[in-house]
Structure I
Amino acid sequence: MIYQIIQEDEKAVHQACRVLQVSRSGYYAARQRPKPPVICSASVRVKAVFAAHQGCYGSRRIVDELHEQGLKIGRYKVRRLMREAALKPVGCI
């Protein structure tokens, strides 16, 4: 939390670290740490629609279903979210 206060300017970093009593190396190490993953509501809804239809729906059908539910989302975003979640539709009869 403290590291978020510090600015990017080199002099400002040095002064801010001194004022906040943290090391500069600690600040730069915190910048290198991976950020926690952000869970977007669209991703959750895509997974829910996919699961509700037993994995048969592809991106086009999921987009249509989400539009019916009132969520405006594009097909390519749904496709990207499906790829990131490893959701692959299977041929259903």
Structure II
Amino acid sequence: MPDEVKHLLEVMSIKQYCRQANIEKIDAGAKGAVLTFRNNSFDNPGGLVAYISKQPGSAKLRADHKMVYTRSWEHPEDRLSGVHTLARDLAAIAATP
């Protein structure tokens, strides 16, 4: 399969996870990602706080309700894979009661 098709399929998967986790927007770059939640809400806030506390220094929730996830993603493939993992993890947390 061409790389473009693989990337498209991964982006489609990320979008599905974003819907499940109520993520409206992800801005990813070489130093990590900033996530915006739709209506500034997350279905399982306790789970989100626990997730963030398990990653001291690399994940935090800002006062404007955006989540900052610090990572070193120098290559586009690393970013895509990292965002996929992050969105998948948050979708799983959102689905947990």
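When volume of the Cα convex hull per residue in Å³ is computed for each of I, II, which one produces 131?
I
Of the structures I, II, report the one carrying the highest value of relative contact order in percent (Cα under 8 Å, 6 or more apart).
Details: I: 22; II: 37.
With respect to relative contact order in percent (Cα under 8 Å, 6 or more apart), the highest-scoring structure among I, II is II.
Work out FRET efficiency 1/(1 + (r/R0)^6) of positions 22 and 70 (r between Cβ atoms, R0 = 35 Å, to 0.05) for each of structures I, II, then name the structure with the largest result.
II
Bear in mind that the values in this text are calculations on the coordinates, not laboratory data. Because the structure is a prediction, the values reported are computed rather than measured. Cβ atoms are built from the backbone, for glycine too; each structure is taken alone.
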